[in-house]
Structure formats: structure tokens, C-alpha cells
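Down below are the structures I want you to see.
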Structure P
Amino acid sequence: MGIWSCLGTSIEEVKDSLFNGKSGIGIEEIRKGYGYQSALTGIVKKPVLKGLIDRHLRRGLSEEAEYAFMASLDAFKMAGVDQAYLDANECGCIFGNDSSAKPVIEAHKIMDEKHDTELLGQSYIFQAMNSTVTMNMSTIFRLKGVNFTVSAACASGSHSIGLAYMLIKQGLQDMVLCGGAQETNYYSMASFDAIGAFSKNEENPQKASRPFDRNRDGLVPSGGAAALVLEDYDHAVARGANIIAEVVGYGFSSNGTAVISQPSDEGCVRAMQRAMNDAGIKAGDVDYINAHATGTRQGDMYEAMAIDKLFRGEHALVSSTKGMTGHECWMAGASEVIYSIIMMQNSFVARNLNLEEPDDCAQHLNLPKETVEAEINTVLSNSFGFGGTNSALVIKKLI
């Protein structure tokens, strides 16, 4: 696995942030001048690609594809997969990505001013498509397997892992590079700001993201990229791979409601139950739930109700890492699997940062306010998105 986020750009950096409750949220002043109500955002380091990748390949990379390249580079390295292996074997590529705003807006500005398509050059088309990440990763690493993008709102990254898992389970692929990516530029989030989705606690940015807290006032946008190399177990053993965890269950659902932005506890329950059924486990087998909870009033409430229905009286610890990261959107379902695996490997559960007084619906959830050292063998990771798309994954430690 590889990660490029506001918590760090290496597994070790991210582990330290998670364990110590370090927030990656700050202020980007340009957002105010652009017209945002809130300038809060996750602060993600810009990759330096010169020397890592040829100039002609760099031209086709959108911001989120740059993040994805860095994460994928680390994921392949950890998996012990080099370019010679990829040239000789088939590896697929599935990423979650549901927007690429910056190149679209920049191209529009040129057209609006110059009225000449020839001035756009050849790079904008490869940066502007939702499939910008998979088309670039498959080209750069010369991948030969399945190649497509999952566009499923804030469940995109999770669904990408679930679909890779299903393809491998069905014997259609031995190895798939999968994950999620999210642009962080100020062009990309204006429409979210328009509907009042963002926290306005700009006085104290690192306390702005408050999942499950009674006084939460909205999410904080963030982004980056997360990449995982999924592989058939026997195939991994045969090539001597260092196996760090196992995907054992994938669940999905649609809310079936008549309002596009309306969450549903029933939809969440169906996805979680399907994932546990697929994994052959019960609620009592789950040690940790990485909640989707973004810090919005309704979203956290309905997820808390869903978790309570399935897990009241059970021992599972529940936390939302979005208190530290903000909402990484299309990337979140993949990054949160990585955060969960890091906790699993290092025997701790990250705190619910900024949780002071749980909301009424979350009163019965086992929500740690401080980092808890605990043996984590089975994780349930939730991801839910606009339009009622729900995804849940069960990850187990390989014992």
C-alpha cells in the first residue's frame, strides 16, 4: 500500500499522525478571494515528479493523478513488484475518482478568452476526464489487465477495492492496483461549499472536523491518493510476497430514497451486513469500525443509527479518522482502509479527534476519545456517498 495525504506522504508519517491525533487541516486563503464561505481544507503536499517520470508523461497528469502516481509507486515497492514484473505479467488498475475540475476550468478560461481550441494543447483531455487516474497509471506502469475508473461519489475508493476483490475472487485477475484519488485545488470544491456542507470554524482549523460530536457544523474538504496492490493469495505466496492484510468481505447498497443527498440508516445497514455475510463473520467478530462519518449533521446521525442497530452491546471500537484528515472524498474509502491496516499492524485504534460530547444517536457507540492500544484482527470500513451509494469492506489480519 502507498499513501499521499494531509497526514503524511509515507506509511510511517501517517502512522505517527494517527497514533498521536495529529490533524492535517489548515486554511487556504485563496478560497476566500474566490468566493468560498469557508477556507478550511486538508493541506496536502505537492509531489515533485521531475526525475521520477518523463516530461511527456507528466503533461497528462491531473493533480489527483500526480498524487496517485506517488502512492502507486510506494504500493508497488512495498509489494515487491518492479517494472520488469509488470512487463512480464498482467496487472489490472481500478481507481475511484469522481471529478477533475481544475483542467476543465482552466481550459474553459482559455477558450473564453482566446476562442481557439488549438491553444489548449494535448494535455487537458487526459487531465480532465474522470478516468484520468486509471488511464495515466495504466500508461505509466504499462499495465495489461482490467482498466477502469469507479465514479461513485464518496464511496468511490471503497468500491474500487471491492471490485478488485471480486475480480480476483472470480479468477479473472491475479493482481490489481486499486485505490482512490481526490484533487485538493480550490476549483474542485466550490459546489460543496455552495450547499453549506463545510465547517466554518476557521478560527481553529484543527478543531473544525468533529465527526459524531454534538456541536459539529460540517465537513472539511481534503484529498490526496491511496493505492493498494490486491493479489490472489496463492499467487502472492508463490512469488514470496509480504502479505500485510486480507480483504475478506465487500458489501454494497443503494439507499432507494427520493432525495439525492438524503442519507439512510437502512442503506448503511444493508451494505455493512452484506460485507459481514460475505466475510462469514458476525458483529461480535469485528474489533474496529472505521466510520464514514464526515462531520455533517445528517450523515453522522444516520450512520450512528446504522452502527447502533448492528453493533450495540458488541466490543467493536468505532472512530472516524476524518477528525484528522477532513473528508478525502473520492479517495476516502481507500485511504481509510490503509489507515485501518496501519492500526491493525501496530495494535492501536486512532482517537475520534475533536469528539467532546457525542450526539444523541451516537451515545451507545464505543467511541474512543484517546488513542487505544488494542489487538485488531478484523476491521469493517464504511464509505457512503451522494446518490445513496454505500460500500463496506471487511479486512482481516493474516494470522
Structure Q
Amino acid sequence: MNRVVITGIGIYSTIGTNLDKVRESLFNGQSGIGFEQLRKDFGFRSALTGVIEKPQLKGILDRRTRIMLPEQGEYAYLASAEALKMAGMDEGFLDKNEVGILYGNDSSSAPVIESNDIVREKRDTQLLGSGYIFQSMNSTVTMNLATIFKLKGVNFTISAACASGSHSIGIGYVLIKQGLQNAIICGGAQELNFQSMASFDGLGAFSIRESDPTKASRPFDRSRDGLVPSGGAATVILESYESAMKRGATILAEVIGYGFSSNAAQISQPTVEGPARSIMMAMRDAGLQAKDLDYINAHATSTPIGDAHEAKAIYSVIGDLNVPVSSTKSMTGHECWMAGASEVVYGMLMMQNDFIAPNINFENPDEDSAKLFIADKRLEKNIDVFLSNSFGFGGTNSTLIIKKFKK
């Protein structure tokens, strides 16, 4: 079995549009959440959302390519370009090697709605042009990036709700470990437009703490009242150890564990047992015990039931060990399909810079989070191994374990 290493990372996030900005935000506990009046105008219960800078791709990509990219595709392109540059994979390398792509994405709402609005109003499909079909397909990110970067390896989309980005890294890890690929661009992307969040808002799952947006996302805190939707894109370049060493790449970290499970329960309700099985599977795969973990990046989205169940699941595995736990969603909001990939990037930035980002807005624990060591302030800490959880609708669970690279 091949060792699977990480040679590049990239990010386009509400807390920064590149790695340097994101590292600074994590270090300072800076929130990327705001209020969007447009959502209130459309009748949303909550107008809270992650706020992100719109990419400017004119002059970088030609017009035809830009027409094919939906919002989340733009984020994914920039995150992947940053990651490929870090990995030292230029056009020449991509041309000569079978580099694949596995990206998490579970919606492309805006182009579907916009194209149907045009047809309803104009009664003429010829007015849609060629862009909408490629923007609206769920595989839009992988099909576009595979074309832009001229990739020759594996190419498909992982669609697994809010575990999509995590599973993309997990499946990439499995393919490389088994020798089926040498290098894969993995990641997750999430659109932020209001169209993509209307039905979600209708579930009443969002925080309504609109008077102070940066305080709204409060994972594990007793007074949490719901998640804050967010998005962007994150990319992780996975590569076999042999491939990375052969070309003299800088190895950033190693993926050593992947676990997954299904809850076998109600479609939108979390459980304790499902996440616990995912965590334990990843631990077995990595050959680790709970005492070996230096940090846990929790899925915790700031929903009352979800956070409580995850706290129980984590405690069932680590017991009274004081392993620091935090949810970066306290700063970013819930990045949905992107989150599993971005939180690996966030964890790696902490690993590289010897700190644990704070779980901001954690003021009063409940009976479940009180059993855990929730890092409510930034901790200066060497991280050799961290675990990252991602869970989604339908009971899909994914857990990844990342280790600081050692030969």
C-alpha cells in the first residue's frame, strides 16, 4: 500500500481568499459572517450568511471558459490554482502525468433557477446559450477544472451533502493508497447565493441572531440557535509518497486515516452511533489510539441537536482525555459541501504554525460540551496529528486523520 501525502493546499474562503489571509484570520479568531438584506427582501427567516469577495477572473481565464463556470466553480478554480502552484504542478507536469480530480459538490442552484426563469419568461430555449448546462450540472466543478487544467486522471464529483469535501479527500486517499493513481486534486466547493439557501432557510435551521452576525455561529455553546450558511472552495493535492519524492516536491503532511459510516436513521436527524463508528474506523485505519490525537476539528455547525450528538460521539471515543476540540465554523459559518476539505486546510495551517484556532463565541457549555476540552481561546500547541469530522444529511459521515510528515 502506498503512503499518501499532501503536497499542496489552496483556499478561497469567507475568512480569506488565500492561505496567508486565512491563516491570519484563524490565528486572530476573525469571523467572516455578515447580514445580507437581499435575503430579507426575499422573505428569508434569516439573512445571515458568510460573506466572500467575488472573484475577478477576466484576464485570467478566457470568456468562453468563464461562461462555463458557476459561482462555486470560480472559487474552486482559484483554490486549485493556489494548491497546484504550491505543489509545483505546472502545465508541463499536468500534460505528462495522469493527475486526477475528485471534488465535493452537491448543488448548483443559481444557474438552474436563472435558466428556468428565462424560459418561463421568454418561451425560447435558444436564449440560454451554452453556459447554463455546464454551470447547472452537479459535476460542474470537476468537468470545468478537468478541462481548464487539462487533467488526464480520474474525474468525478463526490456528492454527499455536508461530508462531500471530506469524502473527496478520503476517496482520493484510497485510490492512491491502492496504486490506482499517483496524484489527485481533491476538494470541496459551495455556492453562497441566496437561491441555494432558500429551502434550507425554510427548515428553520439557520440562526436568527441577526443583530450581531459575528456572534451568531456558536458551536457547542448552550445558547446556539442554528447554523449560518457559508461557502467558497478548498483544494488539497494528494500524491503518493514515491511520486512526491521522485520529483522533489515539498511534502506538507500525510493522510493516515479515513473512516466513514451511515446513520441508518431519519434523513435530517443526526445520531451518536454513526459519527462514533466513522471516528473509530479512521482511528483503526491510522493505527492510532485517542491519546495520539493532538487536536480535533469538529463538524459542529452550531445546531442544538447536531452539536450535542457530536460531542457525545467524540466523548465516547476519547473519554476524559483533554484533547483540544474546536469548530472553525464558529468563524466561517457552515461551508456545507466545501467544509470537509476546507477544515483539512484550516487544520494544516494550524499544524504548520503551532496553534489551535479558537472556537469563538463559546461562552457557556451545555451538559455534553462540558465534557470536552473546547478551545475557546487560541492555544499555542504543536500538532503532530489532527482529526477532522464531517457529517451530512442522509446520515453520511466522514472522518479524516492528518499527520505531520516524517520520512
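Every number here is computed from the coordinates shown, using simple stated rules; none is lab data. Source: prediction; values computed, not measured. Cβ atoms are built from the backbone, for glycine too; each structure is taken alone.
For distance in nm of label points 7 Å out along Cα→Cβ at positions 232 and 328, which of P, Q scores largest?
P
Now for a different question. Comparing FRET efficiency 1/(1 + (r/R0)^6) of positions 112 and 160 (r between Cβ atoms, R0 = 30 Å, to 0.05) across P, Q, which structure shows the greatest value?
Once FRET efficiency 1/(1 + (r/R0)^6) of positions 112 and 160 (r between Cβ atoms, R0 = 30 Å, to 0.05) is tallied for P, Q, the winner is Q.
For which of the structures P, Q does the calculation of mean count of other Cβ atoms within 10 Å over residues 176-183 return 18.5?
Going through each structure in turn, the value belongs to Q.
Using distance in nm of label points 7 Å out along Cα→Cβ at positions 96 and 288 as the calculated read-out, with 3.6 as its value, let me know the right label among P, Q.
Q
Tell me which structure, out of P, Q, gives 48, 39, 26 once Cα extents along the principal axes in Å, for residues 24-127 alone is calculated.
For Cα extents along the principal axes in Å, for residues 24-127 alone, the value 48, 39, 26 is produced by structure P.
So FRET efficiency 1/(1 + (r/R0)^6) of positions 72 and 224 (r between Cβ atoms, R0 = 25 Å, to 0.05), computed for just one structure, reads 0.40; which one of P, Q is that?
The correct label is Q.
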